[in-house]
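Some structures are shown below for you to check.
Values quoted throughout were computed directly from the atomic coordinates according to the rules given, and no laboratory measurement underlies them. Since we're looking at a predicted model, the values are computed, not measured. Cβ atoms are built from the backbone, for glycine too; each structure is taken alone.
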Structure P
Amino acid sequence: MKFILGTKQKMTQAFDENGRVYPVTVITAGPITVTQVKTDTTDKYSAVQVGFGAQKQERLTKALAGKAFKTLKEFKLADVSAFNLGQTIDASIFTVGDKVQVSGVSKGKGFQGVVKRHGFGGGRRTHGQKHSEREPGSIGGAGRAGGRVAKGMRMAGRMGSDRVTVKNLEVIAVDPVAGEMMIKGAVPGRRGTVLEVLVK
């Protein structure tokens with residue numbers, strides 16, 4: 001399994017040799033450093049822990065002393081024999097045409113109503129409806145749930161800031177010198193969001 005951490009930079013367009021245009025996301029990928037190799041004998045499961053982004057030493061807690069990275073992530077693997085402590089991984093492990101899945105935290109949109117959050121149609125615009133254009137309407141009553149609000153009722157609330165995974169995205173270009181990748185399509189998050197890119 002190939003994997004790397006990176007930050008989302010921007011969206012742009014890329015052309016192939018036939019002149020077709022694709023929407024792509026530019027990601028600054030790596031380098032990442034292997035900070036711990038976990039095995040079945042020592043940790044009851046096998047995984048590789050990697051660090052990404054330098055962090056000031058004075059900002060680290062005692063538990064993270066010696067791991068001066070802003071982001072630490074684990075990738076569970078069946079076989080970790082190919083990884084060593086201190087090993088560096090960069091974007092060169094990916095090739096054009098790889099099918100990857102990208103995970104990250106989506107943009108936070110704050111407290112939103114039901115029209116934006118769930119796509120409700122709102123109330124009628126005429127016939128005595130004065131202030132109900134974006135209201136949710138009935139939320140229960142005796143008929144539906146016995147005089148209470150049913151669990152899972154779609155209502156207004158906080159929207160975004162969710163972990164989102166997008167699968168089957170194609171790697172369009174890789175620049176190991178600049179440490180950048182171009183991935184076809186959109187990925188979650190704002191500019192600067194830390195993303196996990198992996199090929200299973």
Structure Q
Amino acid sequence: MVDGRRLRGEATRERILATARRLFGERGYEATSIELVLESSGVARGALYHHFASKAELFDAVAEEVFVEIAARADEAAAAAGRDMLDRFRAGARAWLEMAIDPAVQRIALTDPLIVLGWQRWRALDEKHSLGSLRAGFAVLESEGRVPAGESELLANLLLAALNEAALFIASAKDQQAALATARRTIDALLARLAPATVA
């Protein structure tokens with residue numbers, strides 16, 4: 001038997017998240033009040049606080065949704081790039097950098113989390129949803145002899161850090177299209193150096 005109250009609760013939570021995501025993306029964290037989320041979603045205050053104890057907790061949930069989507073988009077692009085792991089890395093990196101030009105993604109996944117959630121939580125979300133794919137990819141490259149044995153874990157972390165810095169570079173640039181082109185070239189060059197065809 002379907003639990004109607006549970007389903008209504010889940011629907012309410014999804015409505016709050018969808019509204020908050022739109023508002024956080026358009027206005028940023030500071031300019032989005034709980035009152036505005038309540039008014040825009042049509043949800044009662046008690047219902048919102050039943051699901052989220054604070055605005056920061058609501059933002060955390062929205063940020064995690066966006067991190068999940070970033071990872072899914074990158075994984076989808078990588079899968080379409082063929083079997084070569086370096087090609088897959090390039091495609092996934094480009095997908096993420098292209099998402100980083102979206103102002104809503106910038107606010108929710110790059111700029112506001114560092115202030116609202118702190119660096120440790122931001123890093124934890126990023127690692128939870130993106131680092132696993134990079135680790136697996138570098139493990140493949142290591143098995144193929146394209147990166148030195150024992151270095152795949154560090155290389156995965158280095159690439160993740162480089163991608164985040166490239167995304168922040170795009171977000172802070174006056175000409176973001178030009179910054180995107182620069183970031184793509186730089187990440188492609190970095191990947192070519194991290195994973196050559198053979199290990200010397």
Structure R
Amino acid sequence: MIPLYIVLAVVGLILLWSIGLYNSLIRTRQHVKESWSAIDTELKRRYDLIPNLVETVKGYATHESETLEAVIQARNHAAASTGSPGQQAQDENALVGALRQLFAVVEAYPDLKANQNFLQLQQDLTVTEDRIQAARRFYNANVRTLNTKVEVFPSNIIASTFGITQAEFFEIEDAAAREAPKVSFTDAS
């Protein structure tokens with residue numbers, strides 16, 4: 001009779017441990033979903049700012065319509081993206097590139113750079129970009145935690161049994177951050 005109780009106790013402990021592991025995986029997956037919604041909120045904020053920014057620039061740089069249209073097209077494409085984080089990142093890369101072109105155009109218009117409305121929109125966009133980066137780091141940290149749990153033993157057994165899979169990182173290419181800084185030792189005089 002005692003061996004039966006021992007076997008039941010061991011099976012019960014394994015069952016409780018498995019339930020705890022399963023619940024941990026589900027909680028982590030929910031953290032990934034929650035952190036993705038934070039990114040989505042900030043991206044929507046950016047999408048709302050861009051048309052106002054383009055309209056302000058349009059008042060000063062009417063002959064730059066090709067650049068302005070490219071920004072709006074990239075914004076609309078990114079806003080309509082409902083794919084994976086990888087696809088969303090690809091669409092965001094196109095938008096960031098279009099915005100860089102827009103700000104390059106702005107450099108040729110000193111009156112525009114001094115416009116209070118433009119300066120406020122530029123400040124709002126900068127704050128939003130910072131918030132997107134913070135949300136992206138938070139999301140990617142949660143993805144890393146989930147992916148680790150899905151890969152390591154013994155939680156990988158529970159994950160595969162219940163169809164819990166790895167999540168995709170959200171990585172936006174930032175060409176400027178990947179370029180080596182240019183250093184010049186020439187005499188400036």
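-23500 is what came out when helix-only ellipticity at 222 nm (-39500 (n - 2.57) for each DSSP H run of 4 or more, over all residues; to 500) was calculated for one structure; which of P, Q, R is it?
Structure of origin is Q.
Of structures P, Q, R, which gives 91, 44, 24 when Cα extents along the principal axes in Å is computed from the coordinates?
Comparing all candidates, it corresponds to R.
P, Q, R: which one has distance in nm of label points 7 Å out along Cα→Cβ at positions 21 and 61, as calculated, at 1.3?
Q
State the single structure among P, Q, R that was used to calculate FRET efficiency 1/(1 + (r/R0)^6) of positions 29 and 157 (r between Cβ atoms, R0 = 30 Å, to 0.05), giving 0.30. Don't jump to the answer; show the numbers that get you there.
Details: P: 0.30; Q: 0.65; R: 0.95.
Here the read-out was taken from P.
Using distance in nm of label points 7 Å out along Cα→Cβ at positions 69 and 165, single out the structure from P, Q, R with the greatest value.
Values: P: 2.0; Q: 2.8; R: 4.0.
Max of distance in nm of label points 7 Å out along Cα→Cβ at positions 69 and 165: R.
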